[in-house]
1. Among I, II, considering only mean count of other Cβ atoms within 10 Å over residues 89-96, which has the greatest calculated value?
2. For Kirkwood radius over Cα pairs in Å, which of the structures I, II scores highest?
3. In terms of mean count of other Cβ atoms within 10 Å over residues 113-120, which of structures I, II is highest?
4. I, II: which one has distance in nm of label points 7 Å out along Cα→Cβ at positions 17 and 33, as calculated, at 2.8?
5. Please state which of the structures I, II yields 1.7 when distance in nm of label points 7 Å out along Cα→Cβ at positions 25 and 57 is computed from it.
6. Comparing I, II, where is relative contact order in percent (Cα under 8 Å, 6 or more apart) highest?
7. Taking helix-only ellipticity at 222 nm (-39500 (n - 2.57) for each DSSP H run of 4 or more, over all residues; to 500) from the coordinates of each of I, II, which one would give -15500?
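No lab work stands behind these numbers, since they all come straight from the coordinates. All of these numbers come straight from a predicted model, not from anything done at the bench. Cβ atoms are built from the backbone, for glycine too; each structure is taken alone.
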Structure I
Amino acid sequence: SGQYIFSASKNGEILWATPQAQTFIESAEKDQSHLEQEIRHALNNWANDDSLKQDQILNSFHQKVKISYICEEANEKHLLRLIELDDSKAIEQICFKLKLTTREAEVLLWLSKGKTNREMAQILELSHRTVNTHLENIFRKLSVDNRTTAARICLQVFTNEL
């Protein structure tokens, strides 16, 4: 399973990110400067609090996301993790915009997060054959022929490109 980990400067500028985190960051509803402002605010909160660094909620995404502090690296760089809290609104948006069933939307959302069919089957408590059937239906409804294109369309739902 992928990690949503990235590094940010004290000003909130994203310096590097894992591929999963980069894809997720690119799906932010609001522009990059707003996200950097939220990261900067979280870093300031953590700098002013010597106790355990509490996770902070970010509002830049299509769903509820929190940011978790991992550690400080050299030269005031900070290692952070993004954590998705609730997929229900995302699933609702996918259903509405792409005319998919709830289960198809769940499969598509996990596909867009880079999960394999077997991983999706475990997460959704389905057989991998049922996941395959849902993917076939998704591909047909979206008029695509591969996972990458389906995932791209899913991410476009949240970037308002559809």
Structure II
Amino acid sequence: MTSAASPNTTTQHNPAATTMLFIGILAVVAGGLLSAMTSPLSLEHGSWASAFLVLVVGVAQIAMALQRRHHDAKPATGWLQCAAWNLGAAAVIAGTFLATTLLVDLGSISVVVALVLAFQSNLGQHPVNRWTIGYRLLLLILMISIPIGIVLSHLRH
């Protein structure tokens, strides 16, 4: 039985989705650990990086992984999405700590590519339910936040 609030139960074996889920969970844990170390280590961007790890690299990636496991319209793009998301996020974090806006910009472009792939993998999903609407809203919020983050990065450095 399918719930309107959760993904369909038509789970298929999807190694890219499983990898994304695993990395997302690790990112949530790493973000929590970083949060605990930010003040004692006086990390200038520690609280931002912690939030980025938990919310963007972790929670958003977990949602994308669940979508791919249950509603993947384009399974062939899963590995590309996983690589673009995680390499892009790593570049954004590195660029922030190294004060290198070019690295933030390039990482952001990679994250946009991953978001486009995420949206495409969700197209044609029927019926459109609360999960689908919430998922697409999450992707939209992430897409809107990227140019804001780029501008803030350039203003800071």
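1. Working: I: 17.5; II: 20.1.
Biggest value here belongs to II.
2. On the way: I: 16.8; II: 16.0.
Checked I, II; max of Kirkwood radius over Cα pairs in Å sits with I.
3. Details: I: 17.2; II: 19.8.
Checked I, II; max of mean count of other Cβ atoms within 10 Å over residues 113-120 sits with II.
4. Working: I: 1.8; II: 2.8.
Derived from the structure labelled II.
5. On the way: I: 2.4; II: 1.7.
Matching structure: II.
6. Details: I: 20; II: 25.
With respect to relative contact order in percent (Cα under 8 Å, 6 or more apart), the highest-scoring structure among I, II is II.
7. Numbers: I: -15500; II: -24000.
Label of the source structure: I.
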